[in-house]
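Asks: Following are the structures in question.
None of the figures in this text is laboratory data; all of them are computed from the coordinates on show. The structure displayed is predicted, hence computed values, not measured ones. Cβ atoms are built from the backbone, for glycine too; each structure is taken alone.
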Structure 1
């Protein structure tokens with residue numbers, strides 16, 4: 001009878017593991033489908049930014065930075081409540097980056113447990129900085145890391161290879177964090193999830209009070225079979241218990257247990273006291289680091305101040321934009337003309353990897369408002385097309401010394417903001433384009449189509465630059 005019971009328990013365990021794997025791959029497939037569906041026409045019945053809106057770290061940090069409730073992040077509240085009930089299941093069942101990391105890497109526990117403190121340290125720095133209206137380190141969020149890698153390198157690279165004539169810009173810098181995470185997975189499986197992920201840290205803290213937790217009964221025979229199969233290295237090798245803040249509910253430990261001593265059951269209460277749990281000292285160190293870091297970022301150190309820093313339509317003022325932008329790269333991917341590019345130091349360290357419009361590479365399409373529709377935080381407002389067409393991105397200005405008088409800019413301007421004037425050049429009267437500032441919206445069409453080699457003869461300047 002005991003042998004039959006053990007076989008039945010193992011069969012049930014294997015079914016749970018197969019179910020979890022199926023859900024993982026379906027979630028990854030949905031994530032990739034929604035990314036590909038991020039298009040100007042809105043090619044999905046499901047919100048294409050669903051995974052960003054499910055992300056509690058993006059939600060909490062954005063709302064702290066802006067001092068207001070962002071209703072678009074309501075799904076994150078649902079995920080948080082589910083975590084309170086089920087534990088840190090997001091990381092083991094739904095996270096698309098976690099699914100990739102589950103595919104390879106050695107299972108071992110030879111790294112010290114106190115290293116797990118690092119992810120809490122990063123989490124608190126992100127949140128304390130957000131209290132100061134700074135979201136620079138939100139680029140460490142796993143959903144945004146994966147999205148940026150897809151938007152900047154993987155998707156345009158695949159599309160350029162498969163579609164003849166497709167020349168989408170590849171921006172290698174955007175894939176760097178993703179590559180680092182994959183490399184760390186070669187050290188130990190889910191290195192990122194164990195030691196560095198700030199979203200995992202947040203969900204782990206919530207899971208400390210979760211209703212459903214892993215429990216080891218008195219039937220345990222000390223077979224030592226469960227610790228080696230845990231992808232998080234979360235099972236204690238002496239009593240085989242685990243911290244619910246580190247357990248990702250993957251259920252891998254169920255199958256090897258010969259007596260069915262491991263169960264996931266109702267276990268109310270707070271689980272605290274592990275050597276890597278956040279301490280008062282760590283909170284104070286995080287607070288100090290966040291305050292000092294934000295102060296340094298705002299000094300303008302290493303900032304390349306440029307008059308052509310153009311933001312997407314409606315994304316103003318700059319301070320508010322920086323307090324909302326989560327650096328996910330979805331606006332960059334959806335831009336039909338590849339006009340949006342990530343900043344490096346053009347906006348200073350505080351604005352790294354936020355989107356900027358580069359008209360020489362592409363113009364803001366007059367018939368498109370997609371960037372605002374896919375932005376999960378409202379950094380780019382979801383303007384109706386009529387309002388977007390009136391949103392001022394910047395103001396164009398003609399350099400007559402470089403202008404060839406071709407008047408292509410006048411002919412292509414979608415709002416009729418360019419008139420013709422006569423002026424003398426090298427002793428000859430010529431007709432030149434001249435911008436009417438009150439009509440110009442700074443879409444960059446004129447700069448994009450200007451045939452002058454190198455820097456265009458007509459350029460778009462950021463709002464306030466010309467008047468200043």
Structure 2
């Protein structure tokens with residue numbers, strides 16, 4: 001069986017060499033569709049023996065990919081983007097897969113690993129259908145987030161999961177990432193106008209609203225998509241819709257609705273890691289610590305899972321342990337909390353929340369020397385200067401130096417206005433002083449504006465409002 005590599009590119013002179021070096025000798029031909037490069041992309045492609053075809057960009061990724069399918073001659077089609085890479089281990093796996101291909105209608109799923117944040121080391125993984133038969137009726141669809149699976153399934157094809165991992169090297173430049181989000185949103189709006197009420201388009205339109213910070217517009221898209229998907233259950237996006245709706249309600253400060261969505265989702269997907277994690281967050285926000293703990297403990301026992309949609313790589317490890325640590329801390333179970341936080345930072349030293357959790361429980365136990373050691377590690381290993389400053393402010397507060405703690409909080413807020421920690425510190429100072437209840441109320445509302453489910457802020461705000469009411473009554 002001959003295998004063709006099919007790609008679409010535009011101005012990928014910098015990325016294309018590393019991509020093709022990792023795969024060129026594994027395939028029988030390389031077909032590249034160029035959608036308007038003005039750099040040396042075509043020269044780079046030619047150097048690797050690729051056949052390059054020009055195709056004017058018409059705001060339609062599927063159309064560009066289908067142009068490539070017109071020119072491939074292999075029995076099978078493998079696709080990559082220019083910022084994809086294969087390491088030695090996965091090259092060997094791919095070579096073996098290619099060698100064993102048969103004359104059957106299969107689509108092979110591979111895991112795409114995306115480093116979402118170079119500073120924190122946070123990553124997402126996606127499962128993409130990367131290898132499929134060259135057949136005239138197998139074609140891509142959708143303007144953006146284009147899909148090949150529907151046409152494979154329409155021909156009676158099946159999906160085969162593999163353990164091959166492709167590294168994706170995009171999303172590191174925040175400006176370029178924002179441009180991609182805005183471009184994709186524009187294309188999704190066009191797609192929705194052309195194909196109204198398509199569940200997959202609504203699913204992605206909601207995601208783009210979420211990425212643009214417009215979660216109130218994302219939730220209705222997902223609700224409508226889920227309503228349409230429930231008419232044909234078991235699709236590739238149904239599970240993820242329950243997850244996204246739970247996330248959306250959580251971001252809107254509606255934990256009860258988030259919990260209901262998790263419970264509905266788990267009726268169909270009882271062992272899903274993302275739903276378990278979201279259920280834990282919802283129960284935590286509602287004060288159901290035992291229920292949240294049960295979800296996380298069970299989650300951590302589950303084996304890795306296949307998913308058609310993107311999953312945060314940390315949910316099955318350090319992020320679940322971090323939330324579990326905070327749950328234990330809230331119950332005064334400090335030894336268990338410390339164990340979970342230490343396991344989390346051992347797995348991902350650049351993730352800041354468990355470092356802050358360690359500092360919090362050490363502070364509650366009066367272990368100030370340990371608190372300072374955590375601050376040093378937080379700054380050195382995770383770049384958490386704001387978090388470390390906030391923790392030192394909490395130490396000042398614990399030692400009764402309210403003026404110093406207030407100054408520390410105000411300086412950190414000025415430096416990082418969207419950070420939650422410094423505002424929590426300021427609210428604690430103002431509540432402890434008890435003199436300016438209006439300022440304390442505003443500080444707590446500022447916390448909730450950034451973190452609607454912040455349980456401490458909600459409880460403190462209720463206490464402040466009750467105190468103000470009593471004073472006014474007197």
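Asks: The value -10500 for helix-only ellipticity at 222 nm (-39500 (n - 2.57) for each DSSP H run of 4 or more, over all residues; to 500) was derived from one model only; which of 1, 2 is it? Before the final figure, lay out the partial values.
Replies: Details: 1: -10500; 2: -18500.
The read-out was computed on structure 1.
Asks: While we're here: Kindly point out which one of 1, 2 the value 3.0 was derived from, the read-out being distance in nm of label points 7 Å out along Cα→Cβ at positions 131 and 347. Don't skip to the end; give the middle numbers.
Replies: Values: 1: 2.5; 2: 3.0.
Structure 2 accounts for this read-out.
Asks: Matching task: 0.70 is the computed value of FRET efficiency 1/(1 + (r/R0)^6) of positions 91 and 371 (r between Cβ atoms, R0 = 35 Å, to 0.05). Pick the structure from 1, 2. Walk me through the numbers before you get to the answer.
Replies: On the way: 1: 0.70; 2: 0.15.
Computed on structure 1.
Asks: Right, next: Which of the displayed structures (1, 2) returns the greatest value of relative contact order in percent (Cα under 8 Å, 6 or more apart) on calculation? Write down the numbers at each step before the final one.
Replies: On the way: 1: 17; 2: 9.
When relative contact order in percent (Cα under 8 Å, 6 or more apart) is calculated for 1, 2, structure 1 comes out on top.
Asks: From 1, 2, which structure was Cα Rg over 2.2 N^0.38 Å, for residues 155-402 alone = 1.38 calculated on? Show your work: numbers first, answer last.
Replies: On the way: 1: 1.38; 2: 1.15.
It was calculated from structure 1.
Asks: Out of 1, 2, which structure matches -1.00 when log10 I(q)/I(0) by the Debye sum over Cα atoms at q = 0.11 Å⁻¹ is calculated?
Replies: Values: 1: -0.91; 2: -1.00.
The value was obtained from structure 2.
Asks: Using mean count of other Cβ atoms within 10 Å over residues 27-34, single out the structure from 1, 2 with the greatest value. Before the final figure, lay out the partial values.
Replies: Working: 1: 16.9; 2: 21.1.
Of structures 1, 2, the maximum of mean count of other Cβ atoms within 10 Å over residues 27-34 occurs in 2.
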